[in-house]
1. Identify the structure, out of I, II, from whose coordinates helix-only ellipticity at 222 nm (-39500 (n - 2.57) for each DSSP H run of 4 or more, over all residues; to 500) was calculated to give -22000.
2. Using semi-axes √(5λ) of the Cα gyration tensor in Å as the calculated read-out, with 61, 28, 21 as its value, let me know the right label among I, II.
3. State the single structure among I, II that was used to calculate FRET efficiency 1/(1 + (r/R0)^6) of positions 544 and 576 (r between Cβ atoms, R0 = 35 Å, to 0.05), giving 0.55.
4. A value of 5.8 was derived for distance in nm of label points 7 Å out along Cα→Cβ at positions 376 and 512; which structure in I, II was it taken from?
5. Taking 6.4 as the value of distance in nm of label points 7 Å out along Cα→Cβ at positions 304 and 440 derived from one of the structures shown (I, II), identify that structure.
6. For structures I, II, which has the highest computed value of Kirkwood radius over Cα pairs in Å, for residues 112-167 alone?
7. Which structure, out of I, II, was distance in nm of label points 7 Å out along Cα→Cβ at positions 192 and 256 calculated from, if the result is 3.8?
8. With semi-axes √(5λ) of the Cα gyration tensor in Å, for residues 344-535 alone coming out at 63, 14, 12, pick the structure among I, II it was computed from.
Structure I
Amino acid sequence: MRRALALFWLLCLCLATPAVAQTIMERLVTPGPLSSAHAKLEAKCDSCHSSFRKEAQNGRCLTCHGGVATDVRTGTKFHGKFAPARNGACKSCHSDHKGRSNTLIVLHQPSFNHAYTDFALTGAHKRAKCSSCHRGNDYRGRPRDCAGCHGPFDPHKGQLGRACQSCHNTTAWKQIQGFNHASTGFPLTGAHAQKACMSCHAGQRWKNLPATCVGCHAKDDAHKGSRGTNCASCHSTASWGTATFDHSTTGFPLVGGHAAATCAGCHGAGNANKHPSRTCFACHAKDDSHKGANGTDCGSCHNPRDWKQTSFNHDTTQFPLKGAHRTTKCEGCHKQPPKIAKPPNTCFACHAADDAHKGGNGKDCAKCHNETDWKKVTFDHNTMTKFALAGKHATAKCEACHPKPPLEVKLSSLCSTCHAKEDPHAGRLGTDCGRCHNAESWKEGVRFDHDLTKFPLLGKHMALACVSCHADKSFSAKGLTCAACHEDKTHKGTLGKPAQCQNCHNTTDWKVWRFDHDRQTKFALTGKHKGLVCSACHARPGDPAKVGNQCVDCHRRHDPHRGGFGDDCARCHTTNDFAEILVGKGRTKP
């Protein structure tokens, strides 16, 4: 009862305390003094807290900090973009009641992601220290324009305004890019576009600069004013040394080599020769390799594009130029000027020294050769001779068959005329090589039909090369029996000599053989005789047909009776088992 009464009077005392100061209850429950920033609120707990409503504390914070409240509502700046700051409790980062010296802003600068603010760090800003821009706890309200921070360092002293980013970027302050100079009324072209700003704007002079060439380049005028002040009539910003004057307005258009010549090349230094002659010879007499022998009308052969490239139309003469003649230099044929001596117009007259045939094929070179390529022969052997070239003959060089000129030695059309020394048969098969061989390949495509002989090729004989049987290349008859080619290495004469291989074997496969001993001999294989290899009985050389068919012929040494019961073993014994004895009509074993 006394405890309840004490609590009642304590509650009344708390309620009776003036509102301007903390109540006794508030002083009892406070965790500690507020930071210096919130010190004035220490007597007003309800400024930050709502009794029995922790969830209302964020609202109290945002009521005072309106800028942060706007950030959270609009999703801008750090508190609006960083999810934990936008959705979490303010006190989770800004903890108070830790004393007057406690700071409410705890920021780990190395790991802070500046992208959550409205000012992403790029270029050199990434390397700058936080304190370079933020002094103390000044993290809000910092200017975002270049001039806001860098105005005091502006080398232009504000003459170009505050939009520094129109020329500069955060990567490198001294690297100028992006400014559109055309907006000034003077677009930068050619070499102007490559110049540094200070080349024209020396001393930070940005207004009232001259816009004419002579206004800036009078001191560079090589003509010293003799061509007037309109530099652009000849020159351009692309290259000061390249003149663009339209010479065709003078009646003498510049083409070819003239277009590349310097003005002084024709007009002399300082335009000393204002009206030079317009004839080729007047200027180029010293360059005339003909020394005047061909007259002074240089233009009839030469042109200004290339002095050494003549344009004389030789086709108007009696000798039109074709093939290699068209690319030959004039002096290659004209050892003397045409007006003094004309060269001959026949091939042999000029090329006798080049004739590999030494005149053996006559002087009509054009029958085989042409002007396009002297070494490329166009003689048609197929239509102009009786021996059409086919196969390897078509690609052979002329001298391969004609060691001497055809007019001196005519060749026969027989193969043996040229290839006798290459005949592996040494003439034993005659001279008509074409019966078996062809001109495509001497060793391949042999087309002799062996089936027309007495020995048609069957089975594996069909795939054999000729020399497999005819090793001496004589291709004479070897014999029609197997034994004529195949030595009996397996049976070694035990089945007769000469071996009659065909009785068991065939040409399809030597190892696949078939011999019916029951039908093809007078000794049917029964009992244990059936399945024996041939050599079990035929172990000695000789004719199998002459081998006896009595038991004793093979088994005399096995006779336990030593001939006591005669030679007819079959009276008592069978081929199934020697121990099996015939008794009457039955069989028994002891």
Structure II
Amino acid sequence: MVQSFKKALAAYFREMSFEPRIAELLPRNGVRTYILPLFGKDVLAGVLVGVVALPLSMAFSISAGGTPAQGLYTAIIAGFMVSLLGGSKFQIAGPTGAFVTIIFGVQTSYGMDGLIMATFLAGLMLLAMGLSGLGKFIKYIPHPVTTGFTTGIGLLIFSQQIKDLFALDIAASSPEFFRKWAEYAGAFSTFQWPSLTLGLATIAVILLVRRFAPRIPGAAAGVAVATIVTALFSLPVETIGSRYGGIPSSLPFPALPALNWEIIREVLPSAFTIALLAAIESLLSAVVADGMTGDRHNANMELAAQGLGNLAAGIFGGIPATGAIARTATNIKNGAVSPVSGLIHALTLAVFILFLAPAAASIPLASLAGVLIVVSWDMSHIPRFVRLVRASPKSDTAVLLTTFALTVAFDLTFAVEIGVILAIFLFLRRVIEVAAIKPENNELIAELAYGEIGKRTRSEIEALSKDAVEIYEISGPLFFGVADMLQTTLRTISKNTRVIILRLRDVPAVDSSGIAALETFMAQCKTKKITLLLSEIRAQPLKALRKYGFIDTLGEANIKDTLSEALDAADDVVKGDNPSPKKI
């Protein structure tokens, strides 16, 4: 039994293709394809991406209510794990803006222990998504939902930077959007010009570098300039050192989060949202990388690696991580050729912690706020948001604006849940609109009379014209959303009807509700002494109907492969050759 289980497990992993992309670098048949020049390209790209990730990792963590060190730990641990085990060649993982608001909410409500537990649970969920093969479905989250919460997150990130940008005298700002701005208004008289100047200067440097020297990491350049200016002129601004006491020069000792069932129950919804966002953003980042390189990622392996990365981040006291689109694109643009560049990126950050951590103490918080303001604009995609509002159907616009408003006014978990539910309802409505049950008698009368008179009897044509035989074609999936159409159809049937033919050639699938509707339809036909025939049934509906026992009840003789066979059978019933079928 154990051997059988091992074989089944091995076959499952082969079928799901659970092989990290880094395995492609191993020699195959004694031939090495990953040579020293390629390694040199990965080293250069990895170091540059590490420089880009340095300020972003700290800034995202600070904005989310964590410490700068936690952001760096996450980028190192999760970044290393995802590059080592991931399904994308070029993915760079770490803290991202998508998590800022939800992490802030969890940390505010349940403390750091609750946040670490949520990170750990999200890792387990991501691992389960990857192992179960859900990777190919995550990308089908509706575009209005993702755009709505992404734009909402951008606005929330921007609002969270105002306190540090202006150095407002607020002990702890509220996590609620409108109350936060009310606090800002009340404390506006306390703002400090040096902090505002540094923050705006950082934004200006980032934009200028993007415009005139795009190969230089703009965020790192902006933070470096602000830090140097602060040190040279001894500006009275708050820094990482003054608020957090600097950054430890070593990684923390790994430890499993303490099991507290009450905390687990409380943070479980947030953990699910974190897992869903991590899945969406990581796969979106992998798709972007594929588009830039012509590569093809393994979605299930990528989700599994993201899960292991978040588990590891939780064990080391970090915050949630996912694939970072901007850092992944930077990695590709700087010549990366394999996942080794991601490993180098993580090692670069580790070297910074080990040898240059004291230098981070001088980084002004206003400069990091400036970095995140640029990030918030980038991720908001305001022009795209406006274009969608103007050009999308009203239903899509409603989902977009609802998700955006709920993200800003309430919280991201609630917004994503409601947005997905609204999108599902809209999807059902559109499927119902596409699905139809239409009569075909008039079309068939013309076809028989003018095209196939030699193949059909006049009694058959007369039966059609006198409504003795009614032919209906069902198009679209027959599921709970369209099952009621069958009952509506029956109410329009003529009293002269002796046979009803349902053509199912355009029904790709049927569910239990659809089968139940067919059973009800069949029973009502029996009550009215009407013979029911089904023709041209496709594979999935036929298998489902047979398994459910519907075919046995109706009778195999009443299932026809072609419309021609069904018309022959109907003609026999009308002429009296077979007035009482064995089953109906």
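1. Attributed to the structure labelled II.
2. Matching structure: II.
3. Label of the source structure: II.
4. It traces back to I.
5. Among I, II, the structure yielding 6.4 for distance in nm of label points 7 Å out along Cα→Cβ at positions 304 and 440 is I.
6. Going through I, II one by one, Kirkwood radius over Cα pairs in Å, for residues 112-167 alone peaks for structure II.
7. Here the read-out was taken from I.
8. Source structure: I.
Where a number appears in this text, it was derived from the coordinates with a stated rule and is not lab data. Everything quoted here is computed from the prediction, not taken from an experiment. Cβ atoms are built from the backbone, for glycine too; each structure is taken alone.
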